[in-house]
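Asks: Down below are the structures I want you to see.
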Structure 1
Amino acid sequence: MTAIQLEHFLSELRACVGAANVLTQALDTWSYTEDWRKKYHGKALAVVSPGSTEEVAAVMKAACTYKVPVVTQGGNTGLSGGATPDDSGLQIVLSTRRLNRIRHIDTANDAVIVEAGVVLQVLQDAALECDRLFPMTLAAQGSCTVGGNLATNAGGTAVLRYGSMRDLTLGLEVVTPDGSIWSGLRALRKDNTGYDLKQLYIGSEGTLGVITAAALKLFPRPKSMLTAMMALESLQGAVNFLAAARGALGPSLTAFEAMSSPCVPLLARHFPDLRWPFSELYPVAVLVEISDYDSDTHAREVLEGLVVDAMKSGTVVDGVVAESIAQSRALWSLRESISEAQGMEGAHIKHDISLIASSLSAFVIEAERALEMVEPGARVAWFGHLGDGNLHFNVLAPKGADAQAFVSRQGEINMIVHDLVAAYNGSISAEHGIGQLRRDENHRYKSPLELTLMNSIKHALDPLGRMNPGKVLVSI
């Protein structure tokens, strides 16, 4: 693009969204060009913040005319570099921060129409004000956005009961690469009139178009939500307990989180104010949450009954049921602080994997054995959403090891873990997305036919490859 063309393009963008919403100076754009983990750094031709779907369409038409690549960004809390521009300085970042309106809440249909830039916690609070529940819950819910959650098909802690964003979505509004608007916000539970187009965009990480709004499911607000933490002797014991909990609690079982014992010293070291509820260090702890539509009394009877029965049978060796909201939050704080504690501990290599529950124990045993052979002393501190088979299987450097030397072996460590995941028919990305972090690895594990089909969809919807290039797929 020549200097004259660049100035014309920027002038068109300013005309579309207002000059104050087009940032071009590095001092103003830098926070949009670095990912949350500070792993990826890029440059932006401009950061553009449309305030309506029509403004998004106008920006996309201008970008199409000048053949400018577009990287859509919400709260910039992703963990795979999926919303970070490259370092060419030729891409624009389209920020959805001004698309922040909750357009309509329909309690009769238990649905909400919300724009892509709405922060997840804002949506949760708006639902509660109407005596409804939007169940997606993430550690980053105070800053991540609905659009980002959709783009990565976010999971969170309540997938076991309510599903991922794919399961919570009734319809979408999307702006295509050429600036056309697809108005698919029909909040219908049944619509069997052809291809379900919304499913193409959910989880596509901005590579096919810009999600501007969504029709999402709401649920009746539970009368009670109760939390318990239990200690077990093994991961297989936790898997068996999960099956027992499902049988005893049915749909009231909302969350079933697991933490391995190496996570506990990290919490004690970096978050000393958090209190671990057990006097001994057991191999595995699970955090169980139930949602009850009867009463607090009924919820406590059911959950305490489950804990007592499990301890009598020897499945669980210790357990505690939260006596208050404050205690429940304290238990959840332990689980939600693990990732940050690992970061504070030093060099570590993250993996966001999923397997069927019955394979988890065998996988972990085999993976730990394989890692010990190539990196003696490496600490495997896994945690995650056991209820849906999603483990954050993170490998920390051996104590006293050279951090840079350890991180330089990331490719080798990844291959050991992910080859084993593939052998167990699992996935190398459960909820964080592929982005640029896992792009090349994804091509290693996807079949040639899968890649061909994915590239065909990409070429059909984005023939010039301008939408978030370099993410998910190798450039077409």
Structure 2
Amino acid sequence: MRRYWYVLLVLPPLIALVLLPPFGQRLVTLVGLYALLGVGYQLVFGQLGALNLAQGALFGVGAYAAALTAPMLGPFAFVAAIAAAVAVAAIATVPILRLQSHYFALATLALASLVNLAAVHAEGLTGGANGLVGFASSLPRGGMLLGVVWLCLIAAVGAHAALLQRFGETARLIRETPLVAATLGIDARRWRFAAFVAGGALAGLAGAGSAAVSGVVSPEVTGFPVMLLCLTSVVLGGARHPMGAVLGAALAVCLPELLRDLAGAWLLAYAVATLAAVLWLPQGLAGLIDPPAAPPMPRLPEPLVPTSGGQRLVLDKVRKSFGGVEALAGVTLSLGRGEIVGLIGPNGSGKTTLLNVISGLERADAGTIELDGRRLERLPPHAIARAGISRTFQSGEPPLAGMARALSTGAAFLLLDEPMAGADAVERAELVDRLGRLRAAGYGVLIVDHDTGLLEKICDRMIALDRGQVVA
């Protein structure tokens, strides 16, 4: 993140503390609180692409935890709020992370509804519809609260920027190409768990600050409007830029105040401004000011270092069916280190299915897959990749990019799915050269391609599939 962003982060609290009246300081505090909520949301939604609709509910959990513990813990109620939100996030995330796409979103919405119901009906703990009052005197307020909130926000944005610089490509793969990520040894579920919990921690902290500002905590703080405010601010500011949540929160808090003179029409004006930003600023305000850089293109290492790891990959009578169609009908083959084996056959013969089964993207119905005697057929894709087997996919990237990415895992066995599709003669010649180097460095390669002339130049032997069976 560029240095001028940090200057912009420091200016609001300084200006508020020196120049603004109490009402202005309150607005700046609210901007910081909703920015904290948004930074946590960016980790799951922006970076990993999971539509989490429970962030607002975790904000409410933090608010209630702070209100309940403030009389006993004083300022340390903020710590209790973080712990409560983290606990709810961690417990709920374990089953939710088994779900994908819209099912994940619906599950998080259900979690938010449960939190809201608990806030309304657990009257002995939460005060029910009346909420909780009389606790704020034990919590930081005014300028002290403003300083604490913005110090935490600066730390959170800095940590987000550092994580993005180090793990941005991993997050992009999880978000855009989850299958590729899995075959590179990336455990997407573990990353989403960590992001969900970290986001919950920031939501809990923001909720505690909100309780200190208002002095009242009611079921409204767990309602969907808080989630909608969080989602809107992150989208407007920039879902993946570290400063996106801050800019979005500033808009979400200040724009309604600026439009108050429009009386009843202010909400319509706010909606129009939001829609315009969504349509014409796909990367948000932060992306307009600081456009995202293109993702780095992986390159093959020079020189190619000899590999180590497993010595032999063996498949024995592997079967896979999809409904009534038998894609693999008892395939048996082996691949050794320092060997290149071509896999040929007509479309629909089972070539890609075989690569998917070996790499764990599809589970074999029968048969065994072993690497030096270790059974692999029941392992998840990321575990198989870490065991030493990686694969490429047909894509629009430069021909050798997928191979370079697969090599970066340190795998000794590579499964190449038509790496030369769409390549010109120069690129094909380079592939032949690279594969020769891989053989010399001790890699085992199983390559699928329709160009049998190319395979004849580089393969030690070829295996022909037809209707899921080895025919030659």
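Asks: Can you tell which of 1, 2 yields -0.68, -0.82, -1.05 when log10 I(q)/I(0) by the Debye sum over Cα atoms at q = 0.13, 0.16, 0.21 Å⁻¹, for residues 121-208 alone is derived from it?
Replies: Going label by label, the one that fits is 2.
Asks: Computing mean count of other Cβ atoms within 10 Å over residues 153-160 gives 23.8 for which of 1, 2?
Replies: Matching structure: 1.
Asks: Compare mean projected area of the Cα convex hull in nm² across structures 1, 2 and report the one with the greatest value.
Replies: On the way: 1: 23.3; 2: 26.9.
Going through 1, 2 one by one, mean projected area of the Cα convex hull in nm² peaks for structure 2.
Asks: Thinking of 1, 2, which structure, once distance in nm of label points 7 Å out along Cα→Cβ at positions 113 and 329 is computed, gives back 3.5?
Replies: Comparing all candidates, it corresponds to 1.
Asks: Let me ask another. From 1, 2, which structure was helix-only ellipticity at 222 nm (-39500 (n - 2.57) for each DSSP H run of 4 or more, over all residues; to 500) = -18500 calculated on?
Replies: It traces back to 2.
Bear in mind that the values in this text are calculations on the coordinates, not laboratory data. Keep in mind that what you see is a predicted model, and the values were worked out from it rather than measured. Cβ atoms are built from the backbone, for glycine too; each structure is taken alone.
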